[in-house]
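J.: Following are the structures in question.
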Structure P
Amino acid sequence: MNPNINELLDRIRQLEEEIEQEIQRHRAALHADFEHRRIRFSREIMAQQRRFKTGLLQYLMSAKLRNIVTAPLIYSVFFPLLLLDVFVTLYQYLCFPLYGIARVRRRDYLVFDRIHLAYLNLIEKINCAYCSYGTGLIAYVMEVISRTEQYWCPIKHARRIRHIHSRYSEFVDYGDAEAYRRELQTLREKLNKLTDGSKE
């Protein structure tokens with residue numbers, strides 16, 4: 001791969017790490033413990049959050065008509081998402097071992113931690129869980145598909161695409177037939193060395 005691209009990718013990773021550290025500092029200011037997949041707020045913070053909670057009746061009475069009318073349509077998407085989840089999970093569990101690709105750990109992508117927020121009422125928590133499922137599922141599916149793409153067709157596109165997945169930068173350049181034949185097996189072997197949940 002181009003050394004300039006490697007250097008840029010290293011800088012991006014460093015910036016992502018700095019962003020994560022800044023987020024951790026901000027969380028510490030909220031007096032919250034986020035370790036070991038458990039979330040605990042101090043009593044003082046919980047009391048402060050409850051002051052901002054909107055009761056169910058008030059929430060429903062103040063809801064915009066367009067939100068009430070479109071809610072069934074929004075939630076109807078749950079069923080295709082669930083079907084996608086089942087098929088992608090079955091696909092990777094059945095096919096990835098045959099290809100020598102490490103499986104993606106689904107639980108790393110589906111995170112339901114907003115239920116611990118005392119300022120959300122029941123409807124808001126359900127809405128948050130739905131959104132967490134949808135966005136987490138799409139990220140999980142993207143990782144499964146990106147590993148599949150790395151195995152079968154690790155070639156960059158000729159056109160710039162708006163959003164690239166985590167392994168796209170390792171793909172060979174469009175039109176570089178020699179690099180494709182030279183790198184294909186190496187890129188496939190990298191997939192076998194991944195640990196569950198790893199993007200590197």
Structure Q
Amino acid sequence: MLLFVGLGNPGARHAGNRHNIGAMALDAIARRHDIGPARKRFHGAAAEGSIGSERVLLLMPNTYMNDSGRSVAEAAHFYKLGLPEIVVLHDELDLPPLKLRVKVGGGVAGHNGLRSVTAHIGNDYKRVRIGIGHPGIREVVQHYVLQDFAKSEREGFATLCDVIADNAELLAKGQDGSFQNKVHLAMESKGFVEAKAAKPSADVPNR
């Protein structure tokens with residue numbers, strides 16, 4: 001069993017926020033692989049199913065971002081999962097929009113969702129970092145991530161979520177490099193050019 005977590009804030013008000021791109025990608029995975037319906041479990045919405053030959057639990061915490069780890073820890077404890085079985089999809093300020101990177105462990109870069117998950121289960125889980133770009137001014141980061149994607153951005157990010165879902169079997173099999181490359185090639189073939197990121201400020205505040 002693998003645990004795929006899509007980070008975001010709950011409720012319709014936040015559903016289209018940049019901060020919720022991890023949850024959007026998880027929704028696309030659920031649709032593509034016919035996983036669901038979700039039910040209330042582990043302080044979140046959870047659904048069991050399969051991605052290829054791998055059994056998975058898809059989890060969207062219903063806590064706010066800064067308490068996401070409580071939901072993740074409960075699910076991991078219930079299924080007796082170790083850190084190598086946990087994959088967290090989340091927004092990443094320090095990557096250009098539509099850029100994607102996969103890594104294990106590392107810092108939390110001011111992301112309250114990651115900070116909470118790390119506090120509850122440890123640091124060496126897999127992260128799917130989905131670039132949303134940086135506004136370029138430290139003081140507006142919180143406003144930026146809690147705003148919906150601009151109209152001009154929506155098609156690209158919807159396509160990226162679908163491409164992530166199309167290639168999620170590679171991620172489930174642990175073929176992270178192939179997954180990352182397939183996503184990038186698919187986005188390029190669809191005509192989406194990665195935007196240039198604004199230079200991050202020296203200190204990114206908590207979000």
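J.: Thinking of P, Q, which structure, once distance in nm of label points 7 Å out along Cα→Cβ at positions 21 and 157 is computed, gives back 3.5?
T.: Values: P: 3.5; Q: 0.7.
Source structure for this number: P.
J.: While we're on this one: Computing helix-only ellipticity at 222 nm (-39500 (n - 2.57) for each DSSP H run of 4 or more, over all residues; to 500) gives -10500 for which of P, Q? Walk me through the numbers on the way to the answer.
T.: Working: P: -20500; Q: -10500.
Considering all the candidates, the number was obtained from Q.
J.: Comparing mean count of other Cβ atoms within 10 Å over residues 93-100 across structures P, Q, which is largest?
T.: Details: P: 12.0; Q: 20.1.
Largest calculated value belongs to Q.
J.: When mean count of other Cβ atoms within 10 Å over residues 5-12 is calculated for each of the structures P, Q, which structure yields the highest value?
T.: Values: P: 11.2; Q: 21.5.
Evaluating mean count of other Cβ atoms within 10 Å over residues 5-12 on every structure, the highest lands on Q.
J.: Can you spot which of P, Q the value 49 was calculated from, given it is percent of Cα pairs over 27 Å apart? Present the calculation step by step, with values, prior to reporting the outcome.
T.: Values: P: 49; Q: 23.
Answer by label: P.
J.: For structures P, Q, calculate relative contact order in percent (Cα under 8 Å, 6 or more apart) and state which one comes out highest.
T.: Q
Rule-based calculations on the coordinates, nothing more; no lab input. What you are looking at is a predicted structure, and each value in this text was computed from that prediction instead of being measured. Cβ atoms are built from the backbone, for glycine too; each structure is taken alone.
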